[in-house]
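Each structure below appears as structure tokens.
Nothing in this text is a laboratory measurement; each read-out follows from the coordinates by a stated rule. Note that the structure is predicted; figures quoted are calculated from it, not measured. Cβ atoms are built from the backbone, for glycine too; each structure is taken alone.
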Structure I
Amino acid sequence: MFSLPTTLPSLPEIIDGLPNISGWETEVLSVVNHDAPVFLPSTNIRLEDVKAVFAIALHMHQPTIPAGHDGKLINNLQYMFEHPQEGDNHNASPFAYCYSRMGDFIPELVNQGCNPRIMLDYSGNLLWGLRQMGRDDVLDNLKRITCDSTYHPYVEWLGTMWGHAVIPSTPISDIKLHILAWQHHFAAIFGWEALARVKGFSPPEMHLPNHPDTLFEFVKALKECGYRWLLVQEHSVETINGQPLTHKHLPHRLVARNSQGETISITALIKTQGSDTKLVAQMQPYYEAKTLDKQQVGNVLIPPIVSQIGDGENGGVMMNEFPSAFKQAWGEMVNQGGGKSGVVGVGGTEYLELIAAAGCDPADYPTCQPVGQHQIWQRVSPENCQTEAVETAIQELKQINPNFHMDGASWTNHISWVKGYENVLSPMYEFSSLFHQKIDTLLPTNSSEYRNVLLHNFLLQTSCFRYWGQGAWTDYARKIYQTGKNLLSTTLKC
């Protein structure tokens, strides 16, 4: 079992009205960079009793928008409450309950003798917004299942980008900052010990970079920040030979090679294709796992894993169908094998620790890479890799195939976070560049001035401003940019 450093401070959650997203980098990294088992000491699952497993994650997010009094930054959930007649804003109260309800469901199921599992992915925007709104009740309910050791075997948190930034179009220099900011904020709310147990990562919009240099820096940042694995979308990756995956229910080794020929890898669990919320709401991963049996990895037979993530609040199926389907599935498992044999639910880290303890070596996992990279490495020899050669190959491939791109791949291919959004992207890249030129090198990360400019940098990169089309949401981005520029000017004059 891991042991925390003894000199850790108690972190404030809000500092001068801002979320705690920087200033304790050394302490955060000292907590997260350990190799001790997290779930293995407390798991009640024996691998030899299990033929297949499934893991489900709930993704929760609401963006921060400049829509409060006098353009104040507020969470979109607060805006929904304050403007119930607009669009689907009448769902504000059900959404708020969805953010809280796992704190009710898990203890209820455990008390009934069930053996539930859930993975939780909350954006930094949402965690801050709930506190801004005074919804301490929601955060306290989440603390119950996060901090009480009774529920440690059943609940796993996944890290993410603080500002819900899609990684392929996020400035490379900001990727690690988002990751560290979420870790700061999470530790401030739930404590250092809870942060030390966060070992899996959920990319916003399931968006995986496929540009060699962006992917390499992303994986490098994940590993430097203590993460052991990430969740990836099935069709966002390919085999090393450029084929669709053939072993999607096994953990993979995601290989990242940059334009200098350096390689790095990390474990990936494969989220299968399909309508995300519907599959999670109806507990499809459980029913699919029932059709599977053990598979061989290296010299070890292990239960395959069906992994799935969906919005935890969005749409009628999650609001209405999920609670009964969730509870029914765990009840059925208890009746069929005590909830601990046959087909069972797991957390991603728990599963990986169990198969490692059984002798499964990550070096034996099937390998994968982001979709489209095989075409690059066909043209550029990995043994003689140079940046110019990689960029030339990318441009040649774009000319040959209009559908080839380096914008990454996500849960859906019919939406781009790049095309048509130059009026958001140009200011976004400009502001990030100014931040690193003017602020990052001049101010300490624990200063309020640094934290405020960093916050606006993150907010400008939120995916929502490049999802809903031109109009109100791109206007929000412009306002954040202008406020951020004014902050920069004021800070530099001081």
Structure II
Amino acid sequence: MAPLLKNIVIAGGGTAGWMTAAALSSLLGPDKLSITLIESEEIGSIGVGEATIPDIINFNHLLGIDEADFIRETNATFKLGIEFIDWGRKGDRYIHPFSGHGVDMNGYDFHQYWLRSRAAGNPHPIDDYSLCAVAARQGRFTHPDTNPRTVLSHIRYAYHFDASLYARYLRGYAEKRGAHRVEGKIRSVGQAPETGRIMHLDLEDGRSVQGEFFFDCTGFRSLLLGQTLGVGHIDWSRWLPCNSAQAVPSAHSGPLTPYTRATAKASGWQWRIPTQARTGNGHIYCRDFISDDEATAVLLFGLDGEVLAAPRTIRFTAGHRQTFWEKNCIAIGLSAGFLEPLESTSIYLIQEGISRFISLFPDSALPDVLRNEYNRHMKTEFEQVRDFIILHFKATERDDSPFWNYCRNMTIPDSLARKIALFREGGRTFRYEDELFSRPSWVAVLLGQNIVPDACDPVIASLPADEVMASVESMRRAMVQAASQMPTHDEVLKRYRKAGAA
């Protein structure tokens, strides 16, 4: 058996680099694994990934991070879901919550009962039956109850935080566990002439950093995987046409909302992410339909607080590298691919790339079967997230701009078309290969954007309408009552601040 990998080099810092360093440093002690991260203070990070999904809690828990400390150090707030405005039609508003809807009964999904009640005259939208959505609208938050019999056990949450502060926080974590940071710019990449494997990274000041295995966290440049190893990029812009963003922070204008907001605009959409210190805002758009100056004007007009800095422009093409692991190098973060942060999946894909490598941790022989499995898994992850994001654009009835006309009429991947067709026929949806987004997530967006089945499951359709209506209504009232008894989001954050001061 080949010896264990002993020397890993990470090219690039930011969220991707320091998440990688932190996770690897928690795996093996510095006596068994050397971890070196190279970054330059002169090279900034993109930093758009300030909203997360509940999987980030698993990552922090894996590292043994104390939540209170994390919240104070990263200016974090809590997040119960994402509010979507003007996506299906102008004037529409719905929440994609982290919790499910209602309670499944007799082996059937709750939304089937909701569809039955809707046919009988129920006026309440599906998100009125999600505890996370109800609490989010009331500006309330509490941690989930560990007793599975209580309504509060249904709560699932994530965070909004400052991505640069999170990277700094993880840097401290990793350095305490033996990771070594090297300040400098990479000038060239040295490869073995026989195998093409990367051997060393040469810096502009003449130093050379040797390694056995390398992580490319150099952002859109993809210096190692793309430029050096020649791995091409798969372009998904025909399905996800947005290719630019303007980002700007603003001051708070009221209580901190426990949810992200995504508002559809004429040629894209605008995000709103509240952290404790500021609100992160951005306008993602397609330059084929709007100029940069016009996009900036849309962004600034849509702010609800004072501008704190000049807007900055980000260029991108939706898609991913043809392979994620090539020879002795894995790309993580923007080096691997980019899907606009509509469903806050940027940091999740970083996390998944790291955790899948750890689960397949190779010896120094780097067996092909491990690399192939890694690439298969990450390709599937990206494609499944891609389909869910495309759904938001395709499932629109808007015809008020050329951009939305394009999205409404575009041809979509067969994998997504099948899901939509299956849901239209009886409201059925399934989860494949442990995909990230569960059935309630698909239901939230499909119904939220007016893809409503003509009928529910025939078994549920045979039940007495009044009995179904009464059962569904009791669940709605339980959600409203439980949410009303929660503390406000601001009150919860104040407790953390007071504990930190003490």
- [ ] Name the one structure among I, II that distance in nm of label points 7 Å out along Cα→Cβ at positions 80 and 192 of 5.5 was derived from.
- [x] II
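Can you spot which of I, II the value 25.2 was calculated from, given it is mean projected area of the Cα convex hull in nm²?
II
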- [ ] Figure out for me which of the structures I, II the number 4.4 belongs to, where distance in nm of label points 7 Å out along Cα→Cβ at positions 232 and 448 was derived from the coordinates.
- [x] I
Open item on the list: I have 23.0 for mean count of other Cβ atoms within 10 Å over residues 320-327, calculated from one of the structures I, II. Which structure is it?
Closed with: II
